[in-house]
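Next come the structures, one after another.
Rule-based calculations on the coordinates, nothing more; no lab input. Nothing here was measured: the structure is a model prediction, and the numbers come from that model. Cβ atoms are built from the backbone, for glycine too; each structure is taken alone.
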Structure P
Amino acid sequence: MSTTLFGKIRQRGHARSKAPAPLSRRRNRAALLFLLPGALLFSAYVIYPIISSIVLSFYQWDGMTPRVFVGLDNYRELLQSDTFYTALKNNLIWLLLFLAAPPAGLALALYLNQSMRGMRLVKSLFFAPFVLPGVVVGLVFGWFYDPTYGLLKLIVGHGIPVLGDPRYVTYGIIVAALWPQIPFCMILYLTGLTAINSEIIEAGRMEGARGFQLLWHVILPQLRPATFMAVVLTVIGALRSFDLISVMSGGGPFDSSTVLAYFMYDQAIKYYREGYSAAIAVVLFLIMLIFITWQLRRLFRNES
């Protein structure tokens with residue numbers, strides 16, 4: 001009998017040793033397995049290029065011959081280049097003027113967030129510029145600015161060489177870039193407006209909030225995530241602007257419309273200066289990183 005009892009105890013201990021892992025551990029393991037492909041892709045296409053660009057910025061390389069380590073010489077040359085400061089100034093102009101896209105997108109979203117007949121058609125018309133490729137937008141505005149037969153000449157009454165004048169070229173390209181960027185912000189805000197709690201709005205109206213007070217104190221706080229995405233993506237779009245500049249002006253005239261992204265491309269593709277181009281990329285990356293970190297800290301501080 002004692003042998004049978006000891007046998008049962010051993011069987012129970014053996015069964016307990018083969019018991020399945022806790023549910024939380026299995027869930028964590030499943031989550032890691034699902035995240036693994038995305039993490040591998042992110043490491044291969046984001047983390048590795050960033051690290052390799054930082055390393056490359058300390059070398060002199062034309063893409064064919066062996067690399068030559070030059071230390072901080074690329075950065076020293078960059079800080080002594082007049083084109084770098086012109087590109088930095090143009091990036092700042094892009095950043096300041098591009099920040100008009102979120103408020104304009106919010107205004108359009110508030111207008112289009114109504115139940116009216118034909119509103120879907122109006123929404124599609126406003127959204128149409130966003131789905132156009134940047135090259136198409138550049139060609140359209142290139143024809144619009146043409147001083148010989150462009151539409152701007154018909155509006156103003158005389159030809160203005162917008163893309164040929166260093167004083168106007170950057171502003172002309174920014175206007176062309178805002179045409180698709182505003183509908184993009186509009187879509188973000190329209191999505192946010194659909195998730196707004198109507199009970200909070202009604203409570204605000206019962207408290208006497210009307211017009212701008214209702215917008216500022218009731219609606220905008222609920223749109224904070226959409227505002228964060230609109231501002232961050234707009235800033236990133238302003239700092240990495242390239243396609244419209246390449247199509248409309250090629251960085252000219254006399255490098256007056258170049259920005260850091262186009263300056264980086266110009267040095268790498270035209271002059272085969274891969275290390276110098278990587279140094280420009282690192283500076284641009286640091287500017288984006290500082291701004292995005294600042295925005296994230298503000299968002300988390302407001303949420304807390």
Structure Q
Amino acid sequence: MLNNNVLEDIEKITQKNMPKEDMISAGHRACQGCGEILALAMAMKVAGPNTIVANATGCMEIVTSPFPQSAWKIPWIHVAFENTAAVASGIEAGIKALQRKGRISVRNPNIIAVGGDGATFDIGLQSLSGALERGHNFVYLCLDNEAYMNTGIQRSSATPFGAITTTSPAGTHSIGQHTWKKDMPGIAAAHNIPYVATASPAFHLDLMNKMKKALTIEGPAYLQIYSPCPTGWRSKPEKSIEIAKLVVQTNVFPLYEIINGDLKISKKIKKPKPVQEYLKTQRRFAHLKEPEIAYIQKRIDASWARLLKLEADTGIEQ
């Protein structure tokens with residue numbers, strides 16, 4: 001197991017010492033109320049200028065790079081859905097080779113792979129698994145808006161049960177999405193990598209400190225950020241942060257981190273709000289009836305209980 005006690009010594013990001021410089025400029029083409037660009041901007045603030053980004057096809061690639069313009073202030077490359085982690089691995093290996101040959105002497109840059117849930121949970125899972133297994137020193141940033149939003153709001157394996165998408169419509173014989181959301185952080189953690197975490201833009205300091213840990217730790221790190229999408233979720237643009245807060249307050253998307261296999265819940269909700277309060281903020285769930293909502297609540301409660309048990313089993317206290 002890698003020795004990453006350095007995490008205990010790093011200075012925490014606070015409201016007072018928060019990084020000021022944006023790595024993504026204003027004038028990008030993101031939709032109004034896009035939680036994904038907000039989450040990405042927060043993470044990139046922490047990464048800073050000594051950073052190289054490999055960005056999968058998807059919303060963030062499209063809205064930040066309309067030819068001949070770019071919103072990026074750092075080295076950035078657009079790559080395919082399926083090979084983002086492989087490209088990031090190649091960048092890391094290439095820098096090491098150039099350093100060995102004495103052709104470059106700069107300190108190691110932050111290497112970040114960025115993908116949506118489709119590029120992460122589905123199409124790029126194989127290359128991501130390989131990169132994590134090989135132990136490349138990079139951060140994989142999954143911006144999770146729970147469907148293929150850029151190509152027409154099609155379902156992905158991150159789409160929650162009961163949600164409407166263009167390929168999982170609700171009707172007489174369909175509830176919408178009929179499978180449960182894939183546990184991608186759990187899959188990443190199963191590779192025995194040193195750092196896995198979940199985050200939400202509604203809790204910006206938690207998000208930024210987790211990004212700092214992911215960049216500091218030696219080896220691969222996986223950070224999954226909940227990213228509200230008003231266009232695909234049929235939610236009000238001005239409600240994105242409220243939704244990003246509710247998803248945590250209802251335990252639908254718990255915030256936690258896994259460091260060298262030890263799980264710690266970042267934010268424990270003493271009195272969780274009913275899941276229905278979260279569901280009613282988005283018209284993708286408007287068709288759900290009381291039995292379906294009760295089923296979702298039961299599954300969320302069970303998932304939360306399992307997470308608490310996993311934390312207790314690691315021996316880490318809040």
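In terms of distance in nm of label points 7 Å out along Cα→Cβ at positions 121 and 289, which of structures P, Q is highest?
By distance in nm of label points 7 Å out along Cα→Cβ at positions 121 and 289, the leading structure of P, Q is P.
A value of -21500 was computed for helix-only ellipticity at 222 nm (-39500 (n - 2.57) for each DSSP H run of 4 or more, over all residues; to 500); which of P, Q is the source structure?
The read-out comes from structure P.
With volume of the Cα convex hull per residue in Å³, for residues 201-248 alone derived from the coordinates and found to be 78, which of P, Q does the value describe?
Q
Out of P, Q, which has the highest value for Cα Rg over 2.2 N^0.38 Å? It would help to have the intermediate numbers written out before the result.
Details: P: 1.44; Q: 0.97.
Biggest value here belongs to P.
Quick check: 34, 14, 4 is what I get for semi-axes √(5λ) of the Cα gyration tensor in Å, for residues 169-216 alone, calculated from one of P, Q. Which structure matches?
Details: P: 34, 14, 4; Q: 32, 17, 5.
Checking each candidate, the match is P.
Looking at relative contact order in percent (Cα under 8 Å, 6 or more apart), point out which structure of P, Q has the largest value.
P
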